[in-house]
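Peer 1: Each in C-alpha cells, the structures are laid out below.
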Structure 1
C-alpha cells in the first residue's frame, strides 16, 4: 500500500468526497440509501454534528478513501461508535480499508469511545468483511435477509463489534 495521509475532513473536501461516495451509493450493494440519493441527502447522512469525518489522500493528494465516526446510540449508549467507509474503486485491494478501519479505531479511542459497532455489513461484501476482521472486528450477529441487494435479492447482514 502506498503512503496515505489521513486527516479530518474539511468543508472544502466535500466535492471530491462526493465523487468518492456516489459510485458506492449508486451501486446499492453496501449502504442502506436509495440508489438515487441526492447529493444533499447523502451529505446529511454522511456528516453529523456529533461525529468525525476523515479523508485519506494518496501521494498525489487525491481522496482515495473516506470514513465517518459517530455515536451508535445516544445517552447511555453514546460510548459505542458506529463507522462507515468508502474506498475508491482504483484504490481497492491494497489494504486501505483495513488501514482506515484501524486508524478510525485510534480516532474513536481518542474521542472516548469504548467500542465500535457496525450495524449493517452486507454479507455479500466479502472484501469488507475480510478487512473488518483483519482490523479486529468480530461478527456478533446475523440478520437474515436484512439487505436488498440489487442483483442478489435479499441477503444477510452482519453486526460486527470490537471493544476499544
Structure 2
C-alpha cells in the first residue's frame, strides 16, 4: 500500500458480463475512473474485468487486495436492481465496516441531476483492514459523480482508519 504525499493506489474492477464476453467493446467507465484517479494525483496499480457472477467478483476482489494491496478498490457496475447485480452485496459481505453517508450523498446528487432514476443508483463504501472498497454504478456519468463524492472525503477516511486523525470537536470520525 502506498501513501506518499497523500497519493493513494487504486485498483479498478469492472463488473460486466457483456464486456467480459466481448459482446460490448471497451470499458469506458473504467477509463473514466482511471482518468479521474490519475488527475487527482493518485495511481492506478491494477485493473480487471469480470462477469456479473458472485464468485468471479469475490475472487477477483480478493486477488486484487492480496496481490496488489491497493489503498482503494473501485468496483464499477453490478449495483442495480437486476437479478444479476451482486456488487453491493459483495462489498457489504467482505467489509468490516460500511460508510453509509457517502452513498446517501451520491444518491442525493444523482436525484438532483436525473430525477427519480437517481434513487436506483447504489454506491457502497466499505472498509477492510487498511483498504477502502467502493462500488459504483456502471455508467460513465455515475462513475464520475460517485468518484467526485468519494474523492472529497478519501483523505479523511484514510486518516481516521489508519489512526492519524486528531481528536477535535469539529471532526467526525
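Just so it is clear, none of the values below were taken in a lab; they were calculated from the coordinates. Keep in mind that this is a model prediction, so the values were computed, not measured. Cβ atoms are built from the backbone, for glycine too; each structure is taken alone.
Peer 1: For distance in nm of label points 7 Å out along Cα→Cβ at positions 114 and 146, the calculated result is 1.1, so let me know which of 1, 2 that is.
Peer 2: Working: 1: 2.2; 2: 1.1.
Traced to structure 2.
Peer 1: Tell me which of 1, 2 gives 1.5 when you compute distance in nm of label points 7 Å out along Cα→Cβ at positions 90 and 106. Present the calculation step by step, with values, prior to reporting the outcome.
Peer 2: Working: 1: 2.6; 2: 1.5.
Structure of origin is 2.
Peer 1: State the single structure among 1, 2 that was used to calculate distance in nm of label points 7 Å out along Cα→Cβ at positions 10 and 50, giving 1.9. Write out the running numbers ahead of the final one.
Peer 2: Working: 1: 2.8; 2: 1.9.
This figure was derived from 2.
Peer 1: State the single structure among 1, 2 that was used to calculate helix-only ellipticity at 222 nm (-39500 (n - 2.57) for each DSSP H run of 4 or more, over all residues; to 500), giving -13500. Numbers along the way, then the final one.
Peer 2: Numbers: 1: -8500; 2: -13500.
The structure behind it is 2.
Peer 1: Let me ask another. Where does the value 2.3 come from, among 1, 2, when distance in nm of label points 7 Å out along Cα→Cβ at positions 122 and 154 is the thing being computed?
Peer 2: Numbers: 1: 1.7; 2: 2.3.
It traces back to 2.
Peer 1: Looking at structures 1, 2, which one was Rg and Dmax of the Cα atoms in Å, for residues 74-129 alone calculated from, given that it came out as 12.8, 40? Could the numbers behind the result be given before it?
Peer 2: On the way: 1: 12.8, 40; 2: 11.7, 36.
The correct label is 1.
Peer 1: If mean projected area of the Cα convex hull in nm² is computed to be 9.3, which of 1, 2 is the source?
Peer 2: Working: 1: 9.3; 2: 10.0.
The read-out comes from structure 1.
Peer 1: Can you say which of 1, 2 returns 0.97 when Rg/Rh (Cα atoms, Kirkwood Rh), for residues 42-81 alone is computed? Let's see the in-between values first.
Peer 2: On the way: 1: 1.12; 2: 0.97.
Only one of 1, 2 returns 0.97 for Rg/Rh (Cα atoms, Kirkwood Rh), for residues 42-81 alone, namely 2.
Peer 1: From which structure (1, 2) was relative contact order in percent (Cα under 8 Å, 6 or more apart) calculated, if the value obtained is 19? Present the calculation step by step, with values, prior to reporting the outcome.
Peer 2: Working: 1: 19; 2: 22.
So the calculation was done on 1.
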